[in-house]
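Any read-out appearing in this document is the output of simple, stated calculations on the displayed coordinates, not a laboratory observation. Bear in mind that the values here come from a model prediction, so they are computed numbers and not experimental data. Cβ atoms are built from the backbone, for glycine too; each structure is taken alone.
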Structure I
Amino acid sequence: MISLQKIFLPEGYKFFKLFDMVADNLVHMGDIFYTAIYKPEKPFQAYVQMLDKYERDNDELTHKLFIELGRNFITPYDREDIHYMAKGLDDIADLNFGIIRQMNSYGLTEPVNITKYVAGEFKHLVELLSGAVKKLSDKRNLAALGDTCVEMKKIIATCDTRVDAAIYGLFPSETDVVGIIKWMEHFELLQVLMEKCENVVHTIESIIIKYG
């Protein structure tokens, strides 16, 4: 006979395992992005292809998370938080790949200082984010993630401010209208990437408040 526990209690570890895999995926993507910007050892297109693979892998993991969400009546956290977390992490992967693809398509393969700065901070940010996501399975120590969230928000705010300054700096120094448009779109994508990271941090904070 199947026990009531088997029927009604979800195998919560499936959610956490999938989230851990997504988190690891983002760390790999952050490393590739950083390498492509800071110390490329291959043609830029090679890094586009590498991130494309990881982004597609992440889409598959996110799809599995949504399947699990639909299958389970009881979930380890609010369904809304799981949904936002899965979507938010997928958005980060999409934007990370989108930026490197845009740079390749627009011929912006000689990164400017602000792109290098964001690439370095993003690498650190996704490492922190990955660590936080992996600790969500331990409800007894959720409150300890508060300091990590504060650190991540500081990184995001600093990146956003510096990208703003880079956008303003385009106009007195750049006379090529097409060039201005390309760089503005690139800088705006960097800001959207930070916005997506901030959304996930807010979801983690929501979980801490509810369960910490």
Structure II
Amino acid sequence: MALHDFTTQFIQQLQQTTALEAVAVVFSMISVVLANMNNVWLYPTGIVGTVIYVWIMAKVGLYAESLLNLYYLIMSIYGWVLWQKGKENDNPAAISHNNTKDWTITGAICIAGWLILYYVLSRYTDSTVPALDAVISATAWAGMWLLAKHKIENWILLNISNVIAIPLYIYKGIPFTAFLTLFLFIVAIFGYFRWKKQYRLLHATS
């Protein structure tokens, strides 16, 4: 009976999905596909999606994720500028695994990020899910830091964020965004194994 109720509620949420959320999902998915193709249009399409998500996340009370999308927006603009200047660099040789120092910093980002976000959300906002909102954003911040350093483990942190976010988005009544996050979860799995393969090939003769 509980499963039937959940399915019914999920279908109702899908039927009530706003056009704005649908646009955000479509542009975000296009941006991810273009990123895998190393196409400069990943930035303008990503900007459209993140601008909308800054507003959507704030509207449903996921304030930390609204801030997270604002960060995505800033980085998309920054990346687009670098690309136009010809400084875009996708260097497989830079890929590496976390060392002890990297794991220490990763853990610090997750813990400190969660504590700060949880404190702010629970004390100064009307968030109904401050703990989950905080952990999703804190692990995503750690994942993005590792991504910038070309660390294979970035995919693990990003998918911890994704797997927690999927049911939370359904609970918050934005199921299309849950589908998008599931898509990102799958992309991250492929990214993890692709990076591991590149790392092994580059170090096969070492």
Structure III
Amino acid sequence: MKDNQYIVDDLNLNESWRMFQIISEFVRGFEEMPEAYPAVSIFGSSRIAPESDVYKKTVTAAQLLVESGFNVISGGGPGVMEAANLGAAKAKGKSVGLHIELPNEQQPNKYANLRLSFKYFFIRKVMFVKYAVAYIIMPGGFGTLDELFESLTLIQTKRIRHFPVILVGSSYWGGLIDWIKEVLIREKTIAESDLDIFQIVESPEEAVKIIKRRVVI
């Protein structure tokens, strides 16, 4: 019932006032996010535990990025998002937490030193892309897949520059990539050259090495 009420309240909001709310979120993001550039957006599951290998790899990736002159952007919540902000904090760098307001409250983690809260996913995703020079995709669920495929689509259609999109962990992502090759390419719903938009690596060190090689800051 709580989830349904959240949707009903949103639908009942006067459409004109909704536009002002959308504009205000864009304005705040555009005013505050430039100080995060150049940044690498790190995506992954909110359900990853701190003792997990994925969490530890994310901390390492964020540390290495800061030490290489980059800032870090995460979704601001727990799991991989927390690990990204923690790694940046360990390296005494700047990191952003782009928190999303959900009916089942997800608390922001304490490690980001620039925090923005969003009601609308699409505005939040603009901030992930606009101020990033690369993406690192850790294991995750529907939200992570959404962010991954949106970035691939924007690059494929040349709506954004072709920056590095790096998936970490072939054991996690391998099945998806096999399906893309065996179904999408076979059925010609994408071109074989579209596979060049992303790369898969096994370690945070490899991911950061690729970003340093391809991105000049």
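Things to note:
- At a computed 3.1 (distance in nm of label points 7 Å out along Cα→Cβ at positions 76 and 196), which of I, II, III: II
- Comparison of I, II, III - label where distance in nm of label points 7 Å out along Cα→Cβ at positions 20 and 148 is highest: III
- Among I, II, III, structure where Cα extents along the principal axes in Å as derived comes to 46, 46, 33: III
- Origin of the derived value -29000 (helix-only ellipticity at 222 nm (-39500 (n - 2.57) for each DSSP H run of 4 or more, over all residues; to 500); candidates I, II, III): I
- Structure responsible for 16.8, 46, with Rg and Dmax of the Cα atoms in Å, for residues 60-131 alone calculated and labels I, II, III on offer: II
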